[in-house]
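Some structures are shown below for you to check.
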Structure P
Amino acid sequence: MHCIVPEAEEILDKEYPVLDHGFVRLVDYLGSDQRIVQSARVSYGEGTKTYRQDKGLINYLMRNDHTSPFEQVVFTFHVKMPIFVARQWTRHRTARMNEISGRYSVMKDEVYIPAAENIALQSEDNKQGRASEPVDAETAKKIQSIMASDAERAFENYHQMLDMGIAREISRIDLPLSLYTEFYWEIDLHNLFHFLKLRLDNHAQFEIRQYAIVMLEMIRRVCPIATEAFENHKLKGRSFSGREMDAIKAMLRGEECPLEKREKEIFLEKLNK
């Protein structure tokens with residue numbers, strides 16, 4: 001049976017803005033919470049039951065990593081983002097995508113300039129991230145000016161080469177990583193949940209987290225029960241190693257945490273997330 005979700009139909013083809021020039025648009029969806037339970041119950045010939053029973057089943061599937069029923073639900077998004085975000089995005093190889101090509105199209109003069117509150121120094125304890133506190137307003141303004149000036153010069157040279165008749169595939173070479181690109185992205189719900197778990201984490205780069213936040217709310221319109229189960233069991237849940245489980249048991253008995261210093265730091269970070 002084809003699934004139609006009225007709440008999802010309301011947001012189809014609507015652009016939800018992200019960053020300064022980006023967006024996420026839900027182009028299409030296949031399936032819903034109903035499709036998940038139908039798929040899970042097909043082995044013994046039973047379909048949708050009551051809301052409570054369906055919710056219990058979906059939570060059971062999520063909790064116990066029975067992932068194939070979630071793969072029955074598929075989403076197609078149209079997304080627009082800076083190239084450096086897109087390169088992080090495409091590390092998730094469990095989706096199908098088609099991206100705009102600078103060989104065929106003249107690229108728009110659009111680049112990402114971070115807002116002042118998102119410009120920070122290199123983190124002292126995170127080799128790949130920024131500090132939590134932004135730089136002062138004067139420094140932020142200077143950084144924005146540098147980025148805007150470089151982008152303006154790059155676009156001037158790009159259009160100059162195009163006007164000279166230089167091939168688009170060559171003219172584009174000097175464009176910056178901050179340039180906006182866009183693509184269609186099709187992915188099933190199981191792999192989308194995996195993407196969101198990683199990209200909603202506090203360690204993920206700020207810019208890609210903004211897209212993940214919007215997409216989470218979009219899929220909530222299509223699969224509210226599954227999304228709630230994902231948040232409860234995966235996004236906000238934690239997995240512990242054998243030694244960490246021993247530490248939990250010891251602490252419940254009122255004993256000292258038996259972990260070494262670095263192990264303890266990692267363990268406590270999990271608990272405090």
Structure Q
Amino acid sequence: MKIDNTIAAVVTGGASGLGRASAEALAAHGVKVAIFDVNEEGGEEVAKAIGGVFCKVDITSEESVVAGYEKARAAHGQERIVVHCAVVTGGGKTISFDKTTGGYKRNPTEMIARSAEGIFTASYRIASHAALGMANSDPLNEDGERGCIIMTSSAASQDGQIGQVAYGGGKGAVNAMVLPMARDLMDVGIRVNAILPGIFATPPMLAVQDKAPAIFAGLEASVPFPKRLGKPPEFGSLVCELARNTYFNGQCIRLDGAIRMPPK
């Protein structure tokens with residue numbers, strides 16, 4: 001796909017972090033970007049900076065997502081690129097020691113269900129609504145390509161650490177979705193891929209640097225090469241390549257400096 005000012009994109013979680021980097025990278029190529037986020041102040045700021053449009057969207061709400069796509073399409077036309085970075089998740093060990101009772105307690109099923117909704121179900125919701133619009137649009141090139149969907153998974157989907165049953169399991173489900181969805185959409189020329197980022201210098205991680213510099217230094221040292229956290233623009237660069245290169249399809253790609261996460 002040629003990424004330029006004839007192409008519209010939707011980026012979820014675009015108010016900060018990897019979503020923001022993706023929105024900025026696409027906009028640098030002229031792509032018209034709509035940002036989906038619940039952070040109005042941050043989303044409006046990024047949208048203004050890149051000449052895009054902000055849509056307040058809760059990815060766990062069907063009505064909110066549909067309204068977001070309607071607003072984005074009214075501004076830019078049918079999106080041909082979707083980058084899904086937003087996430088809603090929970091955490092906690094399967095069982096943990098409760099000092100109050102002196103015994104063990106179980107992480108409630110509701111916490112797992114929250115992650116299933118905020119990761120797997122939300123990913124399907126964002127992708128399927130985009131795919132429906134793309135499928136009803138004209139092909140973009142001689143390959144018959146109509147669009148590209150890029151999910152954000154995580155290295156935790158393969159190297160889940162202690163306390164990441166909900167998050168790692170949800171992201172693992174995203175990985176498992178990629179190939180069957182790519183096959184579902186092959187006849188209409190829509191590609192589906194996922195990026196599995198390692199440890200990136202996003203706002204939560206930069207907060208660790210400020211509050212616990214020794215822990216942050218240890219995280220950097222744990223990356224084989226280069227010995228640092230990933231830079232969000234490096235994620236944005238891969239987003240652009242996945243959109244540009246039509247032969248990328250049905251792939252789950254790690255972007256992690258060769259890190260393999262330890263148990264904790």
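Throughout, read-outs are computed from the coordinates displayed, never taken from laboratory work. Since this is a predicted model, take the numbers as computed values, not measurements. Cβ atoms are built from the backbone, for glycine too; each structure is taken alone.
If we compute distance in nm of label points 7 Å out along Cα→Cβ at positions 15 and 55 for structures P, Q, which one ends up with the highest value?
P
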Quick check for you: by relative contact order in percent (Cα under 8 Å, 6 or more apart), which of P, Q is greatest?
P
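Given that Kirkwood radius over Cα pairs in Å, for residues 63-102 alone, derived from a single structure, equals 12.7, which label among P, Q identifies that structure?
P
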To which of P, Q does the computed value 39, 30, 14 (semi-axes √(5λ) of the Cα gyration tensor in Å) belong?
P
